[in-house]
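Values quoted throughout were computed directly from the atomic coordinates according to the rules given, and no laboratory measurement underlies them. Remember, predicted model here, so these are calculated numbers, not experimental data. Cβ atoms are built from the backbone, for glycine too; each structure is taken alone.
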Structure 1
Amino acid sequence: MAISAATDLILKAKEKKGLTFAQIAEAAGCSEVYCTAAIYGQQTLNEQQAKAVTDLLELSSEVETKLKTIPFRGTNFSMPPTDPTIYRLYELVLVYGDAIKALIHEKFGDGIMSAIDFKMDLDKEENPHGDRVVITLNGKFLQYKTF
């Protein structure tokens, strides 16, 4: 995975200060998932959010500018992904994508789930048989227009 110099600086400062992504997101005033995506160069922070992150991490205005820059999304890795964690998410779509599409169409009609008007949460569920990863995807339904 290719990461930018700004991302590298942010991650090093995060580690040096012993902070979590949740703590950085709290300072920025946005969700943990969104803030982490911005740190990895896949989302944009507004001026106040970017300043809060760079102030917390004691980083330069160049890093702040990078956090405010509209990114080229989806360019951090090739397809299919080779990182095991990212590949498993890709695998989920390969295995369950048809079912998800069919259920969206059955429940909502002809359209898609937005990845723009969207939020995601990721939580840990403790379980005696092995902790569970809980990912909630919440996107607006967008109906296809006829013309």
Structure 2
Amino acid sequence: MEKKRKIVPPVYLLATLLLMWLMNQFLPLYDYVAPPAAYAGIIPVLLGIAITAVSAGAFKKVDTSLVPFHEATVLVTNGFYRFTRNPMYIGMFALLLGVAFLMGSVGALLPMPVFVLIIRNNFVLGEERFMKAAFGQQYLDYKQKVRRWL
């Protein structure tokens, strides 16, 4: 059985945003885009927020836990879950990518791979085992049809 995590993904998201800001301020390395072009980063930020919110709403709609490794009562396969098994994490990554573009420096990009590795290793892989144990063949069929990412 997978153990519950004390730190949930939104905390890692906020920590990554803070690290991105710090890197941008103190170790920008190279500025690859500047305003007004950098303002295009607003698009992935808004898209990321929307994907995450709509995907979280799908859990709320069927009254199943949104918190990783808490009891799941329903396997959500509609909405963005038709295209990816992890739309909330993809939404978070899109938000980070947009913020990095708004900041415009390579330094702001550096914490992003760490975020992806933490989410993959601490949540996604365990959630897959958790879902298999909770939903069995139903989850395996879903996993066969829908990719982990995109």
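Values as computed for the structure displayed
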| quantity | calculated |
| --- | --- |
| Parent structure of the calculated result -15500, given that helix-only ellipticity at 222 nm (-39500 (n - 2.57) for each DSSP H run of 4 or more, over all residues; to 500) is the read-out and 1, 2 the choices | 1 |
| For Kirkwood radius over Cα pairs in Å computed as 16.3, the structure of 1, 2 it came from | 2 |
| Identity of the structure behind 18 (criterion: relative contact order in percent (Cα under 8 Å, 6 or more apart), calculated), options 1, 2 | 1 |
| Mean count of other Cβ atoms within 10 Å over residues 6-13 derived as 13.8 - corresponding label from 1, 2 | 2 |
